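A.B. asks: There are structures below to look over.
Coordinate-derived values only; no laboratory data. It should be emphasised that the depicted structure is a prediction, and the values quoted were computed from it without experimental measurement. Cβ atoms are built from the backbone, for glycine too; each structure is taken alone.
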Structure I
């Protein structure tokens, strides 16, 4: 559980989860462009999310594509949804 929560605690990883939570599949190049992260940094953060079981990956030629894990336990999905909602809420308060 700690690994799961730590994976959600980083702002860049959380931004990636926001993107992936639309239910689509996104390549590293898109995640890099939308977050402003370098390829090595993005890949490292995505590996953390994958190890925590939050996302799955698929190799497509030279790129890796990521999507949310459809088999995530309902309790863990609820946690992700709550963290995303809290993050959106805090962004609105700052704006």
Structure II
């Protein structure tokens, strides 16, 4: 399996985990599509998982279609998103501990 697809899948898992952490801390989802999936699914985690499965399927589609440049750009975007999420979680946790 191509390294780009593995990285993409790994970043999707990390995004899933940071989103769950946000939800557990009462932070609302910023992505309107994911927010809708969380709202309309019988279980919010199931809705989030469905979105991530669809995202991995789209990544696989890009990989099979030879869209490696697009997949690389999406990987960079998700790496930034995951890093931002981690920083936000750490800063939020520090604020709670200092209060």
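A.B. asks: For relative contact order in percent (Cα under 8 Å, 6 or more apart), which of the structures I, II scores highest?
C.D. replies: Largest one: structure II.
A.B. asks: Could you figure out which one of I, II the value 39, 32, 23 for Cα extents along the principal axes in Å was computed from?
C.D. replies: Matching structure: I.
A.B. asks: Next up: For distance in nm of label points 7 Å out along Cα→Cβ at positions 64 and 80, find whichever of I, II sits highest and give me its label.
C.D. replies: When distance in nm of label points 7 Å out along Cα→Cβ at positions 64 and 80 is computed for each of I, II, structure II gives the biggest number.
A.B. asks: If mean count of other Cβ atoms within 10 Å over residues 24-31 computes to 16.8, which of I, II did it come from?
C.D. replies: I
A.B. asks: Matching task: -29000 is the computed value of helix-only ellipticity at 222 nm (-39500 (n - 2.57) for each DSSP H run of 4 or more, over all residues; to 500). Pick the structure from I, II.
C.D. replies: Label of the source structure: II.
A.B. asks: With distance in nm of label points 7 Å out along Cα→Cβ at positions 16 and 40 computed per structure, which member of I, II shows the largest figure?
C.D. replies: II
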